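Visitor: Right after this note come the structures.
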Structure P
Amino acid sequence: MHIPDGFLNGATVATTAVASAGGLGAAVKMAGRHLGERKIPLMGMMGAFIFVAQMLNFPVAGGTSGHILGTALAVILLGPWAAIVVMSLVLIAQCLIFQDGGLLALGANVLNMGIIAGLGAHVVYRLLIKFLGEDRCLAAGFAAGWFSVFIASVATALELAVSGTVPLGTVLPAMAGVYALVGIGEGFATAAVLGLLRAARRDLLKPISIGGQWERNEQ
């Protein structure tokens, strides 16, 4: 899902860069205001875990491959703002060190896999926990994981279509279809980690509001 350089036109590159910079700036501000001290080491561990997990690819339809995104898991454990910061740093490191995604397309990749996926996963997880109860956190985590990958793929497809790289009628079904399958793997991975944490550290699964209510109570 990482977009290489040369696939987006100048207007899309500029627009996504501005949107990502604004979103990341807001996330840093909100995370700094609400994040409890106990969560800071967890941010580092989550960043390292996601960085390594994204290096492991698995085959999907059409001879393509996918990898774990990790955005939903970060959102569930850290809250949306800290998760956006962590994902942005991971994506920046991947771009600069491994050339995974283009430098000019970095804004789009951060926007898609960090900001859009993160906020989407947060909304899905919170809604399902609200209506199903905290005991269904594994199902909520699966759905949030799947949705984070799917919505990021849709955003990527729209950016490619707007840039004139591939017609929308071709790229949207292709991206959405492949990453709907990749999202199943993401959902299972998210639920599996949540299951382990529920057995060992259930306190880490307490829902976090969009404004960081849990962090304020924790401090």
Structure Q
Amino acid sequence: MQSWQEYLRFVVTLTAVLDPFLAVPIFVSATAGYRSRDRRRLARVVTITVFLVLTGAALFGDALLRMMGASLPAFQVGGGLVLLLMALAMLNAHVGDIRQTRAEAKEMKQREYTGVVPLAVPLLAGPGAIGTSIIAAQNGSLLHQAVLVACIALLCVLVWLVLDLAQGIASRLGTTGLNIASRLLGLLLAAIAIQTMAGGLRVLFPGLG
């Protein structure tokens, strides 16, 4: 197992990557006219999907990387770049093309909304969250992976609470409040992204250290 600081860093990073506040206006818009029971059911479907996707990444991502011949440092650089692009979009209060392209947003409006796509994947459990889970689980023991899964479960409870209370959160915070929350998380995510990229670059290019 790693130190508790590393697990705390994982929780903070994944919270910033998931950014449930960014999903609030989309969830409210998609569930307009829904009964309270249907909104809660949809929030559960989204949360369970996010948990399954991120848990799968944490448990099997390492084996997938080895099968593809990708090294951890290279994945750190690539994953850090993805996180940085997401952070820049969050600082501008935008969803960003990494989470959802315009074509995907248009398709969402034209199709019946299920909750799995696009809110669970890729808006919440997208490339950034999957990459973060894979990097955290690299070369870890079963106990280490179990702690990571527990951290993911804890964050999914937070996601469920935010979505379940989305109507009230949206009315109380408004667009400005939600954007401020996303910008603060984006600033934090930018710092984490650069640190992740720096760690990978130091291994790939020892002279940089």
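Visitor: Output the label of whichever structure in P, Q has the greatest value of distance in nm of label points 7 Å out along Cα→Cβ at positions 27 and 171.
Guide: Numbers: P: 2.2; Q: 1.6.
The structure with the largest value is P.
Visitor: Let me ask you something else. Comparing relative contact order in percent (Cα under 8 Å, 6 or more apart) across P, Q, which is largest?
Guide: Numbers: P: 27; Q: 46.
Result for relative contact order in percent (Cα under 8 Å, 6 or more apart) over P, Q: largest is Q.
Visitor: Taking FRET efficiency 1/(1 + (r/R0)^6) of positions 43 and 195 (r between Cβ atoms, R0 = 30 Å, to 0.05) as the criterion, which structure among P, Q has the greatest value? Write out the running numbers ahead of the final one.
Guide: Details: P: 0.85; Q: 0.40.
Largest value of FRET efficiency 1/(1 + (r/R0)^6) of positions 43 and 195 (r between Cβ atoms, R0 = 30 Å, to 0.05): P.
Visitor: Moving on to the next point. In terms of mean count of other Cβ atoms within 10 Å over residues 11-18, which of structures P, Q is highest? Could the numbers behind the result be given before it?
Guide: Details: P: 17.1; Q: 21.9.
The structure with the largest value is Q.
Visitor: Assuming 48, 30, 22 is Cα extents along the principal axes in Å, for residues 19-138 alone as calculated from a single structure, say which of P, Q it is.
Guide: Values: P: 39, 34, 26; Q: 48, 30, 22.
Among P, Q, the structure yielding 48, 30, 22 for Cα extents along the principal axes in Å, for residues 19-138 alone is Q.
Visitor: Could you tell me which structure in P, Q was used to calculate helix-only ellipticity at 222 nm (-39500 (n - 2.57) for each DSSP H run of 4 or more, over all residues; to 500) as -26500?
Guide: Working: P: -23500; Q: -26500.
Computing helix-only ellipticity at 222 nm (-39500 (n - 2.57) for each DSSP H run of 4 or more, over all residues; to 500) on every structure in P, Q gives -26500 only for Q.
Visitor: Assign the value 16.6, 50, calculated as Rg and Dmax of the Cα atoms in Å, to the correct structure from P, Q. Walk me through the numbers before you get to the answer.
Guide: On the way: P: 16.6, 50; Q: 17.2, 60.
It traces back to P.
Values quoted throughout were computed directly from the atomic coordinates according to the rules given, and no laboratory measurement underlies them. The structure displayed is predicted, hence computed values, not measured ones. Cβ atoms are built from the backbone, for glycine too; each structure is taken alone.
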